[in-house]
Structures are given as C-alpha cells and as structure tokens.
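The structures come next, written out as structure tokens.
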Structure I
Amino acid sequence: MQNDSIRRMVRDLFDLAGEVAVSATLRQKTQDDYDPGSSPEETTGDIAIRLVRTEKTLADAANADGAIINPALHHALIECEAVTPKVDDDLVIGTETFTLLQVVAADTGAGILYEVSYQ
C-alpha cells in the first residue's frame, strides 16, 4: 500500500471516529545550539493534532486492590502528519498538559499515525 493511501485512510478513520477523535496540540521542544558559557535556550512550536485515547489497564486482575505505585500512564493513537512526535514533547489536551514518554510509528512508514504513552 502506498504512503498516500495510508495517510488518506488514517485521516478518513479519524473523521469517522467523530467525537472520539479529540483535537489536541503537540508542543515540540527544541534546544538552540549550545554556546559555551551560556544556558541553551529552548524554543517550542505548537502543532494541531487529533488523538483517540486507547487506555490500557495497568492493574492485574489478581492484584486489583493493590496500591498503585506510579501514576497511571495514558495511551493514545495520534494523527500527526506535519511533524514526527518525539519523547519529551508535550501533549496539550484541553487545559491539561502531558509529556510524551514513548512514541511508536504505527503506519508502516507513512508518517501520520503514532501510538504514544504520556503522563
């Protein structure tokens, strides 16, 4: 399957998902070149994306009453064609800001669909 077809199909699927596909913002962070004797400056750029949450349970059925040691991770599929998301980028959903902890391409190289874990 050609990349153009994959990108079109992903866009169509997110359109068909309706309100399940949430509008969000990917905030990419980049460090300016290091200049000895000064602190590197960080710049950010905001990119409009859509996401579908794919929450995964972290609790084992046999340990359902156990205490949660770490805050829960969130998982989603994101449609992002303009840039490639990367670990440590921020994900802004409504008024909440999260940090991407893992990014995996999920579209065989078409550059539009990514599975992400964020917290």
Structure II
Amino acid sequence: MRGINILNLFFKYCKLNIIKNNYKDELLNAHPKQIVNKIDNIPLMIYKVNYSYTTVRGNKKEGVKYFIYNTFNPQINMEEELNSYIKEFNKENPNRNLLNVKFLNSQCLGYMTL
C-alpha cells in the first residue's frame, strides 16, 4: 500500500481497546515507511448474506450484509451469525429494531490473506 499508512485501515475497521488516544494520533501521523509490518498472512473469508425483515413502521424490506471472518472455516453457520448480528443491532438501536428477520441465503464470496 504505497503512500497509505496501514494503521489508518486498522483504526478505521478494528475495535481498539488498548491504544491510548495520544498514541493513536501519533501512529496515525506516522509516515508509511516508519511502519514495519510483521504480520504474515491473516486469513480472511467473506460471506454475503441476504435476509428479509420488517421495520418498526411495518414496512417489509430485504437487506444484504457482508461478513468478514479471520479464518478459512467453511463450516460457519451464517444463519446463526446473522441472528447474532441482528440481536446486537436491535440492542444498540432500540428505535430502529429489525423485526421478523428471515435468513434467505448466503454465499461465500471468496478467501484472501491480509
């Protein structure tokens, strides 16, 4: 990634519980050549999940979610994963609950390493 601080991507997409804000700013401002990446081959698997739901206003809709996993495990139960995501979403967004969620289908879009 020429010219891009890889840590910007990590900070954007990862949950950070340990790095203090003053260090986060320092790392975000680091020049890409200052970053020594010693991470080898983090496996990633991407799934596409289609589902239907009803809004709190009674509107029927369909949605798509993309799940990214750090494993090459083909045995992941995407219906359970969707239900877990919806449960957490409804807990965090009580005014925007997704009701009567129905898993329609899923497909593995591919594998990659980071």
Structure III
Amino acid sequence: MTKQISFSKYEQKVLPNFRQKINKAESTEDVKKFFIYTVKELLESILPEKFGFEYEDVALMPNSEPYYVLSERLLSSDAFKSVWNDSDLPHLLSRIAKPAMHRYKHPQKHPEKTEAKIRI
C-alpha cells in the first residue's frame, strides 16, 4: 500500500477567500481568473521552492470533468508529477473547480438576472 500525502490543510487556507471572490464575481471571466489565482496560490504554498507556477499552467474547463486542465509544462515536471501522483492534490483541485464551475454556469443561464443584481 502506498502512502498518500494530504494537502487539505493548504486547501482550507485558500477556500474562504476563494468562496468570497467567486460569490462577488461579476462575469464568467472573473470566475476563471479567481479559480486560476486560487489554484496558483495553493500550488505555490505546497511547492514553494520547487516550481515556478504561471497563470497559464491551469485553466477552468466548466464543460468537462474534472473542470480544470493543467499545462503540459506542469505535467511533464518531475517535481510536480511526484507530488501529483502521491497526494490528494487532484482531488483538491476538483473540489475547488466544482464551485467555480457552478458559478461560471449560473450567470450564463440568466445573464439578465446577473446584470440586474450587479447594477442594484
């Protein structure tokens, strides 16, 4: 049986700020941006000295599970790959992506309601 590293304590540090930001998101682009910055913050706290994360390393994909995609640059890095394969990191990113995906899809269903809420 292999040992799996848990990074849920890092997730708990970024979640409150993330929830607050996506609740205030005014557009789908805001949701994408907040998701990317939150994942970047999470990854930098887990692997601060091992890897230079860039904005393009992660993207929200609201129309297909797991609702995010990682760059080839990240996935080909040995330092990242070892953490990715031996930890709960894929599950953490899924848990962060799900509320972002729901918030992303909500304004698309009724943009006039979203605009009305923003204007008031």
Which structure, out of I, II, III, was log10 I(q)/I(0) by the Debye sum over Cα atoms at q = 0.13, 0.14, 0.15 Å⁻¹ derived from, given a value of -0.72, -0.80, -0.86? II
When helix-only ellipticity at 222 nm (-39500 (n - 2.57) for each DSSP H run of 4 or more, over all residues; to 500) is computed for each of I, II, III, which one produces -4000? I
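Any read-out appearing in this document is the output of simple, stated calculations on the displayed coordinates, not a laboratory observation. Bear in mind that the values here come from a model prediction, so they are computed numbers and not experimental data.
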